[in-house]
Structure 1
Amino acid sequence: MFNFKHKNTEFFDLFVDSAKYFYKGALIMEEVMLDSTKAVAKMKEIIDLEHEADAVNDKIIDHLNQTFITPIDREDIFALANGLDDGVDFLQGTLQRIVIYRIGPAKEGAVSLTKLLLEATEEIIKAFSLLKDIKKNRVLILEATHKIGKLESEGDRVYRHEIAFLFDNVKDPIELIKWKDILENLEDTLDHCEDVSDMIRGVVMKYA
């Protein structure tokens, strides 16, 4: 049955739910970075989390298919939903590498990138929680997206510094390759946070 209501807030509630899964994934990553012995146990946890995040994404898509008039463009809803869902996938892929590589204690740069990820996902939750009233919350939403951009820029700096440190100080080439791959994945996840932020900013520019 089609829903003809224009002021449909369910999409925004589901976006916030999905964003919280992205944040929870970052929390799991932080736990592993602080104690690498938890990696295998946390791998199962993040797989379960990814399944729960997929279920929320499916709800959004199902609701989209059943709603005749949407509060924002259909393509924007679809892109935002998939962008959030992909964030958990990024984190799962990174943790999978940590388990496979058996890397031991985390490098300082990896810990720093994970902390930046936590902050970025917190800002993503904040931005999505404000989307229900785009006109009223325009400034606050843009402030959150601006902060995500700053966190991503700081992540670039940390990544470059840590890669240089690895090449200068890690003599085992296999160890170097492992950590380079993990750092790249963490940095890619931060880049993805900015991609989601850019999508949010685009929606604000369109409707505010």
Structure 2
Amino acid sequence: MARRPARKSAPQSLSQLRIIGGRWRGRKLSFAPVEGLRPTGDRLRETLFNWLQFQLPEARCLDLFAGSGALGLEALSRGAAAVDFVELNRNAAQTLKAQLDLLQADQGRVHNCSAADFLARTQSRYDIVFVDPPFAGDLWQQTLAALADHLADEALVYVETPRDKPLSLPAGWRVDKEKHAGQVSMHLLRVTADSAEAGCQ
């Protein structure tokens, strides 16, 4: 009996997110459906960018574990000077590059590598950093420890964590704003000039 040819698996369709403020408000953008990817929802993003409304214009931003790019794209839409997107998954990184091309957003750069590798090699310093890793493991703790040499004076760091897992802060950091929404905790951390300088010693 002849063997039937194996069926090719259907390509995964892209998911979508909506930019909720700024010059691209209402634009729907696609992102790759990567396992473990949790794009920050509209309500959480609205809260976060209300917190950042006065610091964001002309800020140099870093979106670690960028995934869909929801946070970095929202930052660019609302006036950030530049955003570096760091994403390890190749499909997600390629899709994010395509979205930046679609928006003609020359201020955004995508780096297809791990957050740890990027922080180990970059010499850049940032005013605002978004840290929203997969919830498995404790990548947010490792990332905070590696950030000190890459923060401008009075930098702000946003971290999204599972609500049931405590967040330990490096010395000299403090919680500026915090909110819990369902199973997610939102933390906006402020880094003092003294603690940023201490990381370079």
Structure 3
Amino acid sequence: MIAILDYNAGNLTSVQLALRETGLDAVITRDANVIAAAERLIFPGVGAAGSAMEGLRELNLEKTVRDFVATGKPFLGICIGCQVILETSEEDGGTSCLGIFSGSVKGFKPGPGIKVPHMGWNQVRFARKHPVIDGIPDGAEFYFVHGFYPAPKDNAVVLGETEYGGVKFPSLMARNNVVACQFHAEKSGPYGLRLLKNFCAWNGKA
């Protein structure tokens, strides 16, 4: 079973529908027992890190997510789900996050010709091979909507990078059973669907 984490955020059904396009069914749930029993977990969403973490805490799901990751079963964070796996975020005046990866989330600085949020299609240049990007060419374009970006302490977790406004940031990260993409895979056309399908066939080992 594929579980999509429901923590009072938007964009959950779009992930479910994208998976359905690839022939896969997923359940949207906030039930800790259902999440624990799932074969893989997807943490999607739009919005701010502070509200995402508040939603997790209100629903008592913060430990549930950490415990799931600790099992070694495949975990995918999308957009906000990519950011909150780090330790802290500058968003909302500073937010304590899940701390699955060491590092922080930083904000883009507006400037001449640089609009924040970063919105639209942009390239992802892969740093190495990984099962979740099988069949996806280096430099493939994915769809982004975000004003903040992950800044992990360990460069070894970086699987793909994207440049915007003179900032090169990790747009795809992976370590052990955890994969996280800053872009919206569910809105990224054939390559996004391919990444989702690859994730759902992956055993959690790089």
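Every read-out reported here was derived from the displayed coordinates using simple, explicitly stated rules and does not represent laboratory data. Just so we're clear, the structure is a prediction, and the values are computed from it rather than from any experiment.
State the single structure among 1, 2, 3 that was used to calculate relative contact order in percent (Cα under 8 Å, 6 or more apart), giving 20.
So the calculation was done on 3.
Supply the structure label, taken from 1, 2, 3, corresponding to semi-axes √(5λ) of the Cα gyration tensor in Å with the calculated value 30, 19, 17.
Source structure: 2.
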